[in-house]
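Each structure below appears as structure tokens.
Quick note: the coordinates plus some simple rules give every number you see, no bench work behind them. Predicted model, so just to flag it, every value in this text is computed and none were measured. Cβ atoms are built from the backbone, for glycine too; each structure is taken alone.
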Structure I
Amino acid sequence: MDRKLTGVPPAIRLPEGAIDTQCHMYLPGFPALPGGPGNPPDPLPTPDMYLQMADWIGISRMVVTQGNAQQGDNSCLLACLDQLGDRARGVAVIDRDTPQAELDRLSAAGIVGARIMDLPGGAVGLEQLEEVDAKAASQGWVLAVQFDGSDILDHEQRLAGLKSNWILDHHGKFFKGATPENAQADALRRLIDGGRCWYKLAGCYESSRSGGPDYADIAAMTRAMAAHAPDRLIWGTNWPHNLAKTSADYPDDADLTDTVLGWLDEDTMLRTVRDTPAALFGF
């Protein structure tokens, strides 16, 4: 896999202190565990490689999310955070049985969030939503929630009752399609208005039905949510783009940054890449 790590910077200049809120990293010595998708193709996308990309794009700080390959074992994530130091925070996987001592250990290591991934390969799904939420809330963590957003009406009441601040991941992943005028978009607005929901711009290529390079369907939803609640958006690269299995499929991070952040006006962009995530993740 040829992962492009440098090149012409994005035309959109990220501000000092810009935060990538969605990335994964891997180190040798941490094998994939049963139930997950396997580690990414070689060369393993390490923190050092990520920092090359971050310097190219203009990223100062980052939130590293536990990858599905390691399922509920956060050891690789913690090793990556140790390498990155204070510029990084982490989102880990916990479950209903995670003891308090482990939660405290994770907090001390820079973990500020927990992940619900209710899609194939995810370690902990919506069946444990409330139990994981209670533990996250007790630590002052955020909750990153990913599922097929086409089903958001089925889950709206549960999501509205969460105790933690929480993030609807990956543009909502409306796999069956969504428009700013449909019922799913209205549910998202209601959840945002409830005061605890944020909307993450990351991985638009994973759920777009119209496709690149413009991702017009994702662009329309993003613009609608930005108009509705410009202080409730956060952004991430989704590096190292784990759905890409060949070099030809691998996106150009500068082009992708320009595409997604180009859907926002300058003031909303600054909030989305710096101010909002700094407060949400405790930088």
Structure II
Amino acid sequence: MQEKYLYRKITTLIKGQNLGGITRYISPAYYGQLTKPFVFLDYVRILPNQPLPKFGFHPHSGIATLTFMLEGESWYEETSGKKGILNEGDIEWMSSGGGVWHRGGPQSPPVRGFQLWIALPPEQESSPPRSQYIKKDDIPQEGSATVLLGRYGSSHSPVQTPVDINYLSVTLEKNQRWVYEPPADHDVAWLLLYEGNLLVGEQYIKQGELAVFEANTKSIELIAEQHAGFIFGSAPLHPYPLVTGDYSVHTSPQSLIEGEKKIAQIAQEFNL
């Protein structure tokens, strides 16, 4: 018997938690169990009349971060010695591995961008930290999608990720249809709509909402009712528990303890 629904349906719509100029949509305790390996997601939007948030040196272990600038600029600095500016359209990938400290934040509003945290598998969560900084012109475009991580169509992101993950920035014109055919094992999928409205079957996604799709590998079809912009992620479900510290996410209590020790060693070395 043929299935009635050929495309994935939405199971959860998330409004996000407003923290001033930052809206948090995912955390380990806030829908992260549905979306792991995507374990944190923040949307940063700073208007010209708003104060700039300040992020001093702080540590991470067991996770990787991807910062994507939609508009404006952001600065960064790591205890590895790397520092610089992310311009509009640029991305920063930082795999914290066993431990790293960094600082940074938006500058010269207006600023819009996303920061995504990804849980690492056991074989990577205690590895040395590694980072990449990719300019806008070096990020591939496949139709309506910019391929930030992973592969889409014939395009492949230059970011070397230790996990199987696709992360796209998509822009659609009014009435444009977009169909995503996931890799065979990508049973986690979500999108965050930052501009416009989308129709998914008989369901609507409104501006500012994050939609989590059914946990299967069916295709995803949507139509833009007006000009729309969104980020989209898919991956196999992270099969490990999310063991959290103040700034870290690991797969076991023991690996978290090791990460906390490394973080403390770096703090002592750099007098942080």
Structure III
Amino acid sequence: MSEFPIFPDDNGRPGRYALSIEYNGAGYHGWQAQQPGVRSVQETLEGALSKVANESIRVMCSGRTDTGVHGSNQVVHFDTTVKRSSKAWVYGTNTNLPDDIAVRWAVPVSDDFHARYSAIARRYRYVIYNQRIRPALMHDQLTWYDQPLDADKMHQAVQLLLGENDFSSFRAAGCQSNTPWRNIEEAKVFRHGSLVIMEIRANAFVHHMIRNIVGALLPIGSGEKPVEWMGELLALRDRAQGGVTAKPNGLYFVEAIYPDEFELPKLPLGPHFLSML
């Protein structure tokens, strides 16, 4: 996997394109476009793409993120009637984007590719700065927790969530999903210096699911609750019995997984300050 963009040798064509974007969500009211005057990542990206295309562009994403949540490899697709090379979509769009959003790659795809419905899984990372004193640097891109955390116990606890389960205990009251059932395929918690990172992959997530899982992991990591409490919460299927909802600051959408047939570029898992892991 290369850290540098590699573009198809193309002159561009009308049709469907997929692209990946990175964004700091601290200054946005989430991914989804909203009413005029409310900043969203989607609306900002569509405005920049439309300038490059000289026509109105609308995008569909692989997974919507909430207010304050970040993305290091959010995949979107869009349709266009104009010819622009992949390189032009990347550099031209970035020229028209603010500093907290950047396109990382763009490639032409077949008409049957859909950023949301073609994805078979999604991966997130949640990054906790575990120190007594709050951080000044990157304070809006990390979640600060001032009590010592035992990452090994947190890792043991999150293993109790693996597999297909009813995640009602970790589902926001306003979740609009038709079902609370989701399949967590992988999950781990590990420490890197002052950072405690949870990485989780599932077929999909209910609203606030990851932040509510982290909210339950924190008292386990600090010793207030036993490891087994996570399994008890899952079995209760009752959000009222769960922990707090962790802040959005440390949450990153880091990967959308697609079948190999689409041949999308592969990038190291982000965010970039964790690229050594």
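Structures I, II, III were shown, and Rg/Rh (Cα atoms, Kirkwood Rh), for residues 64-127 alone at 0.95 was computed from I. Match the computed value 3.5 of distance in nm of label points 7 Å out along Cα→Cβ at positions 56 and 232 to one of the structures I, II, III, and report its label. For distance in nm of label points 7 Å out along Cα→Cβ at positions 56 and 232, the value 3.5 is produced by structure I. Computed over structures I, II, III, Cα Rg over 2.2 N^0.38 Å reaches its largest value in III. Tell me which of I, II, III gives -2500 when you compute helix-only ellipticity at 222 nm (-39500 (n - 2.57) for each DSSP H run of 4 or more, over all residues; to 500). The value was obtained from structure II.
Computing FRET efficiency 1/(1 + (r/R0)^6) of positions 176 and 240 (r between Cβ atoms, R0 = 30 Å, to 0.05) gives 0.20 for which of I, II, III? Derived from the structure labelled II.
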